[in-house]
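**Q** These notes open a run of structures that come right after.
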Structure P
Amino acid sequence: MVIGGHPHVLQPVVKKTIAGKEKLTAWSLGNFVSNQRDRYKDGGMMLTATVSKRNAVVHFEDVSHYFTWVFPRQEAVVKPYYILPDFDYNAHREGFLNEASLTQMQLFFSDSRALFAQHAAGTTERKAGDDNTVHQTFDLLLNGYYAVELDNVLGTDWKKLSTENRISTTRILAPSGSYHLISGMYATPEEAGEAMHKWSTSLTAMPRLVFITPKEVKVITE
């Protein structure tokens, strides 16, 4: 497997067999995170594949890709870079993409599909809206979700977390410019509350329940 990324533009993925051996090459993943806003340079892709080895022979299976467009968007005092697979964002957060941004995003997707239709082989495009789990996650991110905040217990001292807990804990940047150490992403306060009480059994102080939106981090319970 060879994965490239230098040219700053998306290039095809090719899966082929040479001398009886499967080869997978992604010539360039494009710009996954970048401030370059020129056509062809304002996006990239995520590539997935299952790699297996049977009888000493390597196989590449379930090769697929998400095209992703980079969207720098001002949120209060911070300007996060959103990495956007193809999805109807405005249906879940009104006005998230203005007309000019929406046109630019759609142009990147159409250019990428045209390129892959002509030159790519052995990979299948996937879309965020086609995966129900991804769809639900995007809905929470765009509209708001409940989480357990650990700032008042741990601050930013990750060394106090077990390896298992570190996997489920994230440090986020709020629109106000402050950082928060949070765990989980829940649709209801009841779900987050259950998780919070589980945390409380292993910590010296009680964590907080918060509601996180692109506009604020709001404390629900102290």
Structure Q
Amino acid sequence: MKKLFLLIALFLCTFAVFAQSEKYMSAMKDKIAALDTTRDVTSLKDLSASFERIGDAEKNQWLPYYYAALAQVNAGDFIYIANVSNPTELKNLDVLADKADQMIAKAEALEKDNSEIFAVKKMISSLRMMVDPMNRYMTYGPKAQEALDVAKKLNPENPRIYLLEGQDKYFTPEQFGGSKVEAKKLFEEALMKYGSFKPASDLHPNWGKNTAEYLLSQIKP
């Protein structure tokens, strides 16, 4: 009889874990899909909060916090595009970067030495730099490069590394080290890496290919 009760308890426990896992997978898939298509700052902040809640509920999953950080960075990019000539509004990027730092730190506490995490760290440093590039480059430029170097060392096959490098070359004026020629090479390398890249699961990072294709198309032959 005791064995029967034990088997029933084990079955119920396994079923509960499975149900929780299915619920987690479903929630994450929906929000990751939304992250790929959302272009609204408020909606991106809401997505970040949703990912954070999932992370707080799951306790041992790093991906929700990773995507929470990424959503904050994406929101910052749209704020920058809309206010590139408005320094007052650009100061708001620091608030988003602070939140992104909190989220990526939680992700890293659960997942050490991950290339994707360091790629987002690079993006956060770049976001801070965009507040005042002339005065912040010496502080955040090296931090961004250091994070990207670590990301490449951890996984040189990560296509997002080359996308981010290409974006730096593409958007930086030539007098400060930018180059459309170099950007083109980096976008092409990124796309080659995307062609062979296999994410660890349906939830793992697999973003950026469309951006690389679009920016490459904007470079004249």
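**Q** -7500 is what came out when helix-only ellipticity at 222 nm (-39500 (n - 2.57) for each DSSP H run of 4 or more, over all residues; to 500) was calculated for one structure; which of P, Q is it?
**A** Working: P: -7500; Q: -26000.
Derived from the structure labelled P.
**Q** Let me ask something else. Given structures P, Q, which gives the highest value for distance in nm of label points 7 Å out along Cα→Cβ at positions 63 and 207?
**A** P
**Q** Given 1.16 as the derived value for Cα Rg over 2.2 N^0.38 Å, which of the supplied structures P, Q does it correspond to?
**A** It traces back to Q.
**Q** Determine which structure produced the value 21.9 for mean count of other Cβ atoms within 10 Å over residues 143-150, calculated from the coordinates; the candidates are P, Q.
**A** This value belongs to structure P.
**Q** Please state which of the structures P, Q yields 20.5 when mean count of other Cβ atoms within 10 Å over residues 47-54 is computed from it.
**A** Q
Where a number appears in this text, it was derived from the coordinates with a stated rule and is not lab data. Small disclaimer: the values here were computed from a predicted structure and weren't measured. Cβ atoms are built from the backbone, for glycine too; each structure is taken alone.
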